[in-house]
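Chemist: Structures incoming, each one as structure tokens.
Nothing in this text is a laboratory measurement; each read-out follows from the coordinates by a stated rule. What you see is a predicted model; the values in this text were computed from it and never measured. Cβ atoms are built from the backbone, for glycine too; each structure is taken alone.
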Structure P
Amino acid sequence: MRDFKRIFIDTSPIVYFLDGESVFHELTKKIFDDIFQCNCEILTSVVTCAEYLVVPYRDNNKTNINSFWQFIHQCDVNICHIDVKIAEKAAKIRADYRHFKAFDSMQIAAACVNGCDVFLTNDKQLRQYEEIKCITIKDWIVE
């Protein structure tokens, strides 16, 4: 369906996909089906790990912790580490887009530095960023 080769997945689509309680759950299931069919390389970063795992650790929910890691491994999701190059890129992004949060800027920077074609998020304001195609869950379904 898509000609993307490398897709960066922000935290929210993974949350919607794994937790199954959001109104976006069914949409993210369709999106991940698309991604798996096109044999794209899937990336996320350590930021996603830190963001997703907060609630399961707070609730001592070992099932959700295990589900997250199972998803990462079974779907062959590459986890990018935040290094100096990504940190500097994130700082430049925040300098240009003052309302972007630090974690969002690091996620986008990781996607850019790692040569991703698209950044899948559900944060509409991130679509303003022009160096990489940033799309929301609803954008993906419409395209």
Structure Q
Amino acid sequence: MYIDRQNLFGQDQAVTTSAATTDYIDLGQARDIGNGTPLEILVRCTQAVTAAGAATVTVALQSDDNASFSSPANLVLSDAIPKASLTAGAEVLRVTVPHGTERYLRLFYTVGTGPLTAGKFTAGLVPLRQANAAYASGYAA
């Protein structure tokens, strides 16, 4: 899978309370990137989430016409994901970008029953899903 730094919303971003991603993507003008070859949003947990209580994390893809996100629209909203599922390497969200984007895109993490005491996420736009499984070689010389 290709991961382009300019298409990242955040890399190893520590999340302990509800917050927007450290970066946003500026499409340069209002355009619908949901058309044509699909792009996917990939959110991966890079450090296991811990919390004193039964915490959850919800991820939203937001779009707005301004970089301050004064009136963001949620284009995608994940279910509340329990901390037990947020282990290092876990794929938290992977969906195609829907139609109807505005100029700016970001993600917003909502922590429920928090705060978290640890947890990091890397998130970005990636081309087509690479879902092949790697298997040991059956070749014998």
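Chemist: Given 3.4 as the derived value for distance in nm of label points 7 Å out along Cα→Cβ at positions 66 and 122, which of the supplied structures P, Q does it correspond to? Walk me through the numbers before you get to the answer.
Modeler: On the way: P: 2.5; Q: 3.4.
Attributed to the structure labelled Q.
Chemist: By the measure relative contact order in percent (Cα under 8 Å, 6 or more apart), tell me the structure among P, Q with the highest figure. Don't skip to the end; give the middle numbers.
Modeler: Details: P: 30; Q: 43.
With respect to relative contact order in percent (Cα under 8 Å, 6 or more apart), the highest-scoring structure among P, Q is Q.
Chemist: A value of 44 was derived for percent of Cα pairs over 21 Å apart; which structure in P, Q was it taken from? Mind dumping the intermediate values first?
Modeler: Details: P: 40; Q: 44.
Matching structure: Q.
Chemist: One of P, Q was used to calculate helix-only ellipticity at 222 nm (-39500 (n - 2.57) for each DSSP H run of 4 or more, over all residues; to 500), giving -16000; which? Don't jump to the answer; show the numbers that get you there.
Modeler: Values: P: -16000; Q: 0.
Matching structure: P.
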